[in-house]
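I've put the structures underneath this note.
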Structure I
Amino acid sequence: MLRPDTFALTALLAILTGLGPTSVDMYLASLPEIGRALTATPATVQLTLSVYLVGYTIGQIFYGPVSDHYGRRPVLLLSLIVYCLASAACAAAPNIETLLVARGVQAIGVSGTVVLARAIVRDLYEGPRAARELSLMASIMALAPVGAPPIGGVLQTLFGWRSNFVFMVAVGVAATVVAWRLLPETLRRASDATISIGAIGASYRIVAANRAFLAYLGILAFSFGGLFAWISGLTFVLQGLYAVTPFEFGISFAFASLGYLTGTAIATRYVGRLGIDRTIGLGAIAQAVGGLLAVAVVALRIPYAWPLVFAMALYVCGLGLVQPQAMAGALAPFPDRAGAASSLLGVGQMSFAAIIGAGVGQALGGSAWPLVLTVAVMGALTLATWITTRALRARKT
């Protein structure tokens with residue numbers, strides 16, 4: 001069994017957390033071929049992303065409270081099995097309707113891995129130590145959006161679109177075997193509450209009544225909303241307005257992802273010295289500045305894409321400083337309800353980000369203004385929330 005305070009356990013939790021983002025990034029290069037192979041319009045193929053996001057959000061509602069009752073390990077194994085079976089169904093899908101259903105089930109399955117990985121960290125660690133663990137996990141996980149698109153592109157070129165989902169099955173099976181063989185149960189005391197919709201709702205009400213939790217959730221939602229604005233608009237802005245090539249697009253995507261890796265690496269090294277709150281503040285400042293720089297690039301009509309990509313890399317670097325620390329702070333008051341708190345964090349953060357992303361996607365037209373203004377507002381709100389809730393979060397009530 002893997003023991004706490006070992007890199008092996010951290011790496012496993014990071015891989016589990018990274019399954020969700022990887023399942024999005026890996027097959028992006030295959031979207032056009034999926035449309036041709038399954039005789040589907042681009043808008044219908046795009047629904048495979050939307051359905052996944054909905055399933056990923058809904059699935060997180062249940063895993064945390066259920067794991068508070070039955071334990072992290074069995075619920076995690078169940079979520080991985082669902083993910084593997086649904087990924088296989090995606091690979092074998094004979095039509096776009098089957099693919100859409102399988103993508104929704106795949107997302108419901110994999111959503112449990114991120115919820116339970118966070119809950120396991122809260123079971124094992126507290127305070128800055130938990131924040132450092134989440135930062136280290138995020139550093140490893142940040143490699144997923146850097147490596148997944150190139151791997152997906154190679155698989156698409158050599159074997160076609162179905163090979164991306166076959167790869168997901170292989171990774172999911174490997175993660176399931178490792179978790180089954182090596183992951184210990186970390187829940188110290190199971191909840192006595194019966195599992196029902198009413199009990200889950202009651203658990204959520206207890207968590208949501210904590211004002212410090214809500215403050216951290218606000219920080220998480222605003223900072224993550226800027227990232228989803230970028231993801232929703234970057235194809236249109238970079239390829240449509242700045243006319244970058246597909247190769248340059250991939251490099252730009254990877255560069256921004258490296259910004260996140262930089263932020264999490266800084267947090268891993270210095271959160272023990274700076275503390276959770278000051279590390280969040282440093283990241284919030286980086287996000288606010290990155291958002292303002294993005295606005296300046298568009299306002300000055302700079303004809304090159306790289307200044308905008310640099311501004312977003314700074315924003316995403318701030319995200320790497322903010323997110324793990326805010327998660328650790330939000331989970332800290334709930335040693336007995338870490339699963340429910342983790343679920344509520346995920347649902348709240350993803351729901352808000354999905355609304356922001358959809359709004360940016362609808363608003364984009366002939367300019368990058370909807371994208372950069374949204375990013376700037378999200379950065380400013382992250383910083384403002386951090387400033388105005390410091391005393392509240394220090395009381396942890």
Structure II
Amino acid sequence: MDRRVVITGIGAVSCVGNNVADFWDAVVNGKCGISTVDRFDVTSYRTQVAGQIKDFDITKYMSAKEARRLAPFSQFAIAAADEAVESAGLERDLSNVNPERVGVIVSSGIGGIQAIEEQHKILLERGPDKVSPFLVPMMISDLASGNISMRYGAQGPNMCIVTACASATHSIGESFWMVKRGDADIMITGGAEAGVSPIAFAGFCSMKAMSQNKDPLTASRPFDANRDGFVMSEGAGVLILEDLEHAKKRGANILAEVVGYGASGDAHHITAPAPGGRGCIQALKVALNHAKIPVDGMSYINAHGTSTPLNDKFETMAYKAVFGEHAYKTQISSLKGTIGHNLGAAGALETISCVKSLQENIIPPTINYETPDPDCDLDYTPNTARKVEVNTALNLNLGFGGHNAVVILKKYK
């Protein structure tokens with residue numbers, strides 16, 4: 001069975017807004033959502049800025065009692081899923097479709113790390129009997145998918161893919177294959193992350209992976225010569241992937257079509273990308289081959305663009321290796337100057353941005369691009385969005401451990 005797979009719903013929670021409309025407005029207009037961390041004292045931390053979720057009220061989605069049993073990443077996932085399910089025209093109980101044919105893959109890179117940290121403190125201060133009985137279901141990464149499936153009664157394939165910052169993109173790609181080969185008619189997919197906590201921050205600081213620029217509005221600067229590390233961010237993105245004929249039969253609003261997916265492993269280093277972008281190159285080629293799109297047929301690349309010295313350099317090299325001279329004509333941008341790096345949720349929010357680019361023919365900008373880097377000499381859409389025809393869009397994400405994932409979308413026709 002080889003079915004066409006379309007996107008019929010999207011939902012977002014981000015540091016620039018807790019719905020798709022606010023998220024898209026911010027990334028198009030370069031409204032940076034990064035701020036100085038105020039959740040805990042960062043005075044002694046090398047990095048002091050992050051993309052924190054603001055004005056999020058979980059009681060809009062469930063009771064306060066229910067919410068206390070869910071880690072923040074699961075709460076964000078449910079909020080994004082509610083928006084995606086509603087925008088797809090699905091009933092909350094899936095009564096207008098067969099729930100046995102609806103699956104869920106909503107992943108997280110580090111899951112309920114805040115719950116682990118909080119409950120470990122309770123263990124040390126008050127003893128083991130005071131540790132919450134909900135700690136384990138709060139901390140494990142698969143509970144975003146689990147809670148979403150229970151919320152709607154989705155009984156199809158249900159799992160979680162943990163590949164660090166490539167988690168959401170792998171989730172979307174594997175959901176694409178599940179629908180394409182007939183394992184499900186609908187997949188609720190994406191990623192969620194809530195990693196702005198003292199221990200996670202300390203770990204990334206010790207690695208010297210995050211920017212030490214204390215100005216939140218300029219700390220994340222993808223592809224700029226003065227970039228010095230990524231800026232951690234929180235959020236969730238959820239997409240509804242659906243068999244085309246199934247979507248048409250129920251009169252769904254089709255937003256875009258998923259046409260390609262590629263995955264690869266660097267087999268190189270636990271944190272650094274493979275030299276020359278070797279892993280990226282392989283994933284890009286696989287995705288393009290499945291999509292049957294020639295290299296000169298790519299309108300837009302939503303880059304991983306982390307604002308780290310090695311990633312941006314090697315990612316640029318990968319685009320040149322795959323697209324050749326067309327790499328210089330392809331419009332590229334990274335959202336991470338505006339929203340930071342959402343870790344396991346990055347690929348979901350960035351794929352949602354690709355959907356909006358296809359719909360509205362707008363390329364969002366790479367903000368804070370001031371000083372060109374000779375190693376990064378492509379067109380990164382610096383600082384200002386562009387209104388151009390966008391027929392195809394590619395999103396690429398990489399994760400610690402050498403994980404690479406690419407999804408390709410195109411306008412639905």
Structure III
Amino acid sequence: MQRRQVLLGAVGLMAIATAARANAPATVKILGQDYTVTRSDRFGTFKNGQVVNLQSLVDTTLDPQQAPKKANLAFVPGATAADDRMFVVAAHADTLGITSDGMYVLQGADASGVFSPANSNATVLLRGDKNVHGRPQNLLFLNDTDTGAGKDRNLVTYTFTNGNELRFMDLGDLLAGAPHTAQGAFQTATVFEKIQPGTTEDVLPPDPPHDQQGDDPNMPAGNYMPAALAPSGLMLVAGTDSGDWAIGAIDPQKGTDFLPIKTLIANTKAANDIDVSEFPHSFVHLTGDEYLLIATGGDPNWNEANLTTNTLYHLRITLPADPTKQADNPIGVEVLGKDDLVATGLGQSAVSKMIFGLAVGPANAAGQSTLYMADWAGNLFTLQPAASTTAGP
């Protein structure tokens with residue numbers, strides 16, 4: 001199901017220097033762990049001179065809040081902090097009146113793990129309207145394998161333009177000639193795709209027609225389809241399904257179909273602890289069989305004024321011994337903790353105060369991980385675990 005909003009606006013691209021820089025808290029407690037907070041811009045002129053633009057609505061007669069500035073994240077560790085990367089996707093409303101730098105990568109963090117215009121180089125991969133970047137909602141990094149143009153599954157994203165699809169992309173193709181501004185660039189970079197089951201939206205060339213792709217019964221059936229890598233190498237995908245949430249799994253490197261183990265939350269230990277009326281949109285592996293997931297009440301596609309809740313879930317997810325064997329709801333899901341992200345005061349948007357993006361960074365000597373979060377106002381937050389506490393992720 002693609003989500004459409006009708007807006008008026010001129011096509012254009014502009015940096016918005018007025019995103020909220022407000023007084024983000026210096027510390028927060030999340031899942032029992034104290035963190036120190038550093039706020040930085042995810043837009044502007046970066047160390048290498050590359051300008052990253054926020055989503056914008058250039059018709060000044062309309063409310064600027066009609067251009068949501070949400071972003072999602074994927075952290076990739078390097079040999080040193082200077083080699084660390086943060087991939088960012090920034091979707092906007094479903095209209096040609098808004099443009100954005102829809103996918104880009106920051107490289108180089110300071111000693112505290114902070115990515116910022118002062119610390120980082122930036123490379124914009126996809127720049128333009130929805131037909132250029134596809135309105136990507138989340139991103140999972142797989143690898144840096146480069147065996148030739150159009151061959152490698154390096155990144156996975158979920159796009160909302162045309163039929164909603166999980167898209168496996170070749171990073172080499174995206175880097176070559178970046179930023180890509182041609183119509184259909186997000187389709188050209190796709191080397192394999194999985195269409196949302198049951199969608200009735202048009203599928204446009206060069207994507208394979210819907211009837212050629214077919215619906216995968218073991219794939220979650222709707223919404224944002226955030227993905228996380230399990231220690232086994234399988235890709236887990238969360239989505240709404242049958243009035244519930246479902247967790248599905250696929251081999252991200254070679255798989256063409258989801259494995260026959262799709263599990264509905266109602267059939268797990270988490271049944272009474274997850275609000276399945278929320279939309280899961282950010283999903284990351286933490287350590288071992290533990291994961292973090294952000295879900296929001298009210299559809300976070302476009303209008304922040306419609307949002308009601310913003311929950312961070314700490315989950316234990318266990319896969320069956322043989323995930324290739326057909327089984328009814330065999331994935332174990334248990335909620336280890338959860339927090340109201342609005343109550344932390346991190347989000348700086350004047351409308352929702354919510355968080356959309358999430359990534360897990362390096363762990364300290366005590367095994368506590370740095371967390372990265374992105375709000376709806378162009379801010380990137382680096383959360384470093386405080387040495388004074390030992391609880392939490």
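When distance in nm of label points 7 Å out along Cα→Cβ at positions 100 and 212 is calculated for each of the structures I, II, III, the largest result comes from II.
A value of -28000 was computed for helix-only ellipticity at 222 nm (-39500 (n - 2.57) for each DSSP H run of 4 or more, over all residues; to 500); which of I, II, III is the source structure? Structure of origin is I.
Where a number appears in this text, it was derived from the coordinates with a stated rule and is not lab data. Everything numeric in this text was worked out from a predicted model, so none of it was measured. Cβ atoms are built from the backbone, for glycine too; each structure is taken alone.
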